[in-house]
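What follows is a set of structures for review.
Each value in this text was obtained by applying a stated rule to the coordinates, not by laboratory testing. Because the structure is predicted, anything quoted here is derived from the model rather than measured. Cβ atoms are built from the backbone, for glycine too; each structure is taken alone.
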Structure I
């Protein structure tokens with residue numbers, strides 16, 4: 001990671017969006033040749049380089065290139081009409097920037113294909129460049145930018161080729177404009193400095209240099225940045241039409257509600273493709289009700305007869321009643337409460353009665369006392385409705401459902417788990433959005449106009465987020481979360497930024513509560529796990545094993561799941577078994593096999609040392625005259641003396657019976673060896689005296705430095721030290737001999 005300023009992918013894309021909006025606001029509302037216009041267009045140059053950079057990065061990292069291309073093509077097509085609505089004749093038949101990026105992506109696909117021949121690659125590349133030159137919005141420039149970012153091995157190389165492409169393009173345009181002034185081969189009446197603001201593309205390079213390779217936190221979902229492009233054109237178009245007086249407020253008012261029903265339709269289709277569940281079913285019914293209501297409202301504001309307004313009202317209220325009945329079902333599933341059947345029976349009956357009263361209201365005036373239209377000196381009609389008792393009863397019924405549902409959500413929010421609280425928060429906000437337009441109307445902020453589409457769009461979006469992003473499929477999810485809380489394993493789910501999305505109670509018991517917004521790569525204990533730097537985790541005298549798995553969707557890693565298992569007892573048992581396998585049961589010193597492994601390891605490393613063989617004199621007599629308990633005590637006494645010597649200096653072992661071996665590490669000097677052996681024999685005599693076993697036995701020792709024999713090996717050292725020990729025995733025992 002680079003030192004200093006660090007930017008992730010999401011932050012760079014936000015910069016690109018802001019830059020794009022500044023540029024397009026300048027195109028729509030500011031004189032191009034004014035100083036402000038020039039400054040805004042220069043600030044708008046960050047977008048294209050950032051987009052091209054991430055096309056190159058996305059091509060390298062995508063797990064499904066075909067889906068990536070399809071997605072780009074879909075959004076390029078979706079942006080065609082919004083692009084032309086805003087720019088009008090400015091770009092003529094040329095296409096939007098997503099189309100240019102798609103051509104660049106296809107070019108990389110062709111060039112990097114292992115199946116295509118070189119000749120085919122050349123032909124396809126020429127066709128792509130020709131397509132860009134004829135209908136592309138930027139005429140091959142984005143394609144060259146993408147190639148520079150993809151094939152540059154270092155950022156310095158990428159920047160060099162990028163600047164070269166940009167400067168060459170500007171010089172070409174300047175020359176073309178100058179020649180056009182003389183030969184008039186184009187109808188554009190530009191001046192020579194007209195395109196110098198394209199040099200502003202280079203301002204994006206310092207930002208791209210700060211890219212840290214991280215994804216960053218998603219904003220608005222995976223496709224937000226794609227969807228924002230056509231969406232912002234529509235918004236700017238409506239604003240442009242309003243301010244330039246090419247369209248009336250009425251057409252914008254109508255347009256907003258048409259956009260509203262389109263958005264609800266899109267969300268409905270997306271919900272239909274979600275996982276089948278109670279949550280999906282209830283939300284689908286809510287969205288169908290919202291669509292009927294919006295269609296009825298559009299019919300109402302378009303109708304110029306009382307009959308048309310009456311029919312529109314019937315469709316409106318049918319949609320509302322369906323919507324509110326579905327809300328009861330939705331809230332019951334969300335809060336995990338079973339709603340009695342009589343509630344649904346009452347709701348269906350009340351809805352049918354209200355609809356019947358509305359159908360007959362032109363005869364009896366019960367729901368609406370009067371239904372008609374009025375122009376009020378305006379160029380368009382407006383519905384004229386005088387409310388009757390039935391209307392107020394109907395409104396009371398819907399307010400009652402909303403209040404009860406709201407209260408249920410609040411009560412559940414106080415006791416719910418973390419996933420539940422997140423979902424409930426979105427649902428509560430959706431209720432507010434549903435009623436907000438009517439509050440705004442009552443306050444007189446809209447001049448008497450109703451704006452339900454805004455509330456419906458926002459409410460439907462909140463409900464969809466609750467279903468899709470927050471995983472509200474049905475109550476099984478909640479039951480599953482409760483089961484996971486009682487698991488003996490710690491379960492932790494993080495997103496691509498390693499921020500917590502879910503943690504069960506076991507995780508909280510091990511690490512304590514972890515904040516949702518904290519990157520766990522910096523966590524003292526969890527960071528090394530996610531970085532694959534640790535195989536096990538030791539914490540509070542416990543030893544944990546863990547399993548980490550990526551969570552993928554559409555070929556992209558969306559996060560990670562971590563299982564943490566307390567295996568303390570297992571490791572203790574393994575350690576016990578290991579100790580039993582390598583140590584002598586009586587003395588606790590290493591047994592012969594393991595001692596041999598350690599000595600041979602030192603010899604393989606060509607470490608010099610001295611092999612020492614120790615034998616107790618007259619040990620059989622000790623057992624015969626004093627008993628085996630005394631013999632064992634003497635053996636243990638010697639082993640305790642040997643254990644006091646650090647293993648880094650000497651390895652000690654009981655070979656069997658009263659025979660011990662040791663290996664003095666990195667020491668072949670006779671004087672040093674003698675000091676060690678003198679101390680060993682003196683300590684042993686002192687220990688026997690303290691045990692009141694003075695004189696019952698003594699030590700005979702043979703020592704062989706490794707540099708005193710040829711063909712050094714454990715077998716050779718053992719054999720030679722045994723001979724030297726025997727010579728010490730022959731010399732009268734209770735002494736040592738060093739070869």
Structure II
């Protein structure tokens with residue numbers, strides 16, 4: 001018991017240092033911060049040590065299929081730890097649209113799926129039967145390069161008129177307007193429309209040259225690998241008014257890579273271990289960026305030298321980490337590199353808003369009003385302006401507080417596509433709109449999770465000590481932290497949530513299982529390219545070519561006796577493989593026995609109290625919070641009490657559950673507000689997020705680092 005309270009006290013003491021911690025990923029400094037780091041590492045080792053060892057072994061494999069199979073084994077250890085519960089993915093709900101299906105990329109990773117300039121938008125809603133026929137034709141034509149021409153003919157034959165404008169919703173203003181200084185999806189999904197990368201996926205999911213015209217790959221004698229890109233000629237940088245600034249040069253990609261590492265906004269983790277000397281520059285071991293493996297051979301030739309063969313490297317190009325930066329414009333806005341980089345300097349103006357960035361993509365942002373509107377106009381200097389289907393876009397802000405607003409806006413033409421909430425679905429059915437136009441949207445690769453805080457320190461928001469204040473006493477905090485560090489207690493929580501009832505609050509009762517996800521990496525994300533043999537608990541298992549990632553993941557869970565289902569033989573989505581009230585009660589019973597031995601008594605009369613903040617302005621989020629409370633408390637017989645902490649604004653909610661820089665500022669015991677979308681086409685893009693020592697972007701969500 002003394003040890004437990006000592007750990008809690010150390011965690012509470014660490015809160016005094018949180019103001020010194022920046023969002024740079026290098027970890028705190030000073031005596032108090034070292035204590036916090038040591039505590040974080042101890043908690044990590046206890047909860048995720050098995051995952052870490054298995055994952056490092058997987059990453060050392062040179063054979064791609066063997067590597068991916070061993071990553072599935074590592075993920076089984078991660079899921080069995082119970083530090084988070086996968087809940088759902090995007091899509092899989094009823095929707096209405098004027099956007100023809102599959103007219104922007106549908107790849108599961110990176111940001112290209114948010115590039116909208118090729119979208120084909122009609123003036124009238126698309127009928128459900130027509131939408132289904134278009135999707136079926138896409139599956140038939142994918143990879144042939146003929147889908148768009150067929151689609152235009154089909155729309156014309158069925159009386160649809162195509163427009164060159166598009167209106168959609170967004171739910172959070174960009175926090176950072178510099179795409180190389182942010183890993184926030186809300187930022188990058190907007191900014192991806194303002195620049196082009198070297199390659200980009202088209203609407204048939206084929207990777208096509210963009211700012212590059214071609215590339216070659218060279219295997220070097222020292223084991224490194226060099227990618228050489230020949231850039232497209234005549235591409236221009238422009239400002240927000242469309243005025244030409246400079247030509248796009250190979251050096252702009254070098255500048256972009258260095259600035260990304262200097263800014264340390266979270267993207268730098270993606271190229272650690274990938275590009276020669278990237279780790280050394282990021283850590284400060286070297287300061288001469290010319291030693292890093294990215295070079296401008298001349299104005300039109302760019303090379304990246306990789307530490308080893310990296311089969312998924314080309315898939316990484318669809319993410320902002322490889323965006324170019326107009327060096328001359330950046331420097332004119334006060335930007336520096338290396339030791340001269342200082343974003344806090346008053347003269348540093350780059351990326352402060354849409355008027356202080358340079359553009360080389362299909363759109364420029366001509367108007368921005370916070371929490372209202374973002375207006376995009378076509379960049380007339382864009383290299384493929386003639387081939388773009390949209391001339392303008394408008395993003396309208398919606399915080400979700402009105403569950404039927406989107407439906408009303410769709411009917412008046414104020415927005416071109418919406419997801420139907422449980423409330424608006426009933427209205428659409430009553431109006432007869434649903435029967436004619438309603439369809440089920442596709443699911444995506446983002447995995448939303450319920451995270452548990454293993455090291456609760458903050459009892460109010462780090463930005464405002466009077467916001468989202470907890471009613472927990474120091475004794476409550478000590479007891480809940482001790483409980484959260486018990487794996488059986490965490491699994492009891494995970495297995496006690498009726499995820500179908502929870503998800504129904506977002507998508508309705510009819511589709512409540514459709515978008516449920518059971519693993520972190522989707523089970524169908526990759527499959528083995530060749531037969532491999534790996535060991536599962538000391539026994540050789542041979543998997544033939546074509547075996548899905550989810551199958552191996554399930555086999556390891558079964559071998560470990562973890563009674564959850566993450567793969568049903570054909571899918572890892574669309575069913576609830578976690579919810580098991582009887583098993584949850586058994587897990588809690590075992591946790592109580594272990595915690596009793598530590599001097600911690602848990603019962604209905606003396607329960608563990610856990611805080612769940614929720615956005616009180618959103619009916620959907622409020623309903624989900626109540627389902628969570630009811631489900632967990634019922635399954636666990638009242639031995640766990642969920643305290644719902646209302647957040648009076650969305651920003652307060654985000655500060656408590658999402659925007660905090662380190663685990664010390666995570667103001668919750670339970671958070672239902674965080675997910676992860678993949679950056680490239682390999683399971684590593686998910687699993688790297690749970691690395692220790694500030695290397696993992698999501699590790700802070702369990703209250704450490």
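Some observations on this one:
- Which entry (I, II) yields the derived value 8 for relative contact order in percent (Cα under 8 Å, 6 or more apart): I
- Here helix-only ellipticity at 222 nm (-39500 (n - 2.57) for each DSSP H run of 4 or more, over all residues; to 500) was derived from just one of the structures I, II, and that gives -10000; the source is II.
- Origin of the derived value 2.7 (distance in nm of label points 7 Å out along Cα→Cβ at positions 198 and 686; candidates I, II): II
- Structures compared: I, II; top value of Kirkwood radius over Cα pairs in Å, for residues 550-661 alone, i.e. the largest, recorded for I.
- Structure (I, II) behind the derived value 25.6 of mean count of other Cβ atoms within 10 Å over residues 358-365: II
- For Rg and Dmax of the Cα atoms in Å computed as 25.2, 76, the structure of I, II it came from: II
- Top of I, II by FRET efficiency 1/(1 + (r/R0)^6) of positions 134 and 518 (r between Cβ atoms, R0 = 35 Å, to 0.05), largest first: II
- Cα Rg over 2.2 N^0.38 Å, for residues 286-373 alone from the coordinates reads 1.36; which among I, II: II
- Origin of the value 5.0, where distance in nm of label points 7 Å out along Cα→Cβ at positions 62 and 334 was derived from one of I, II: II
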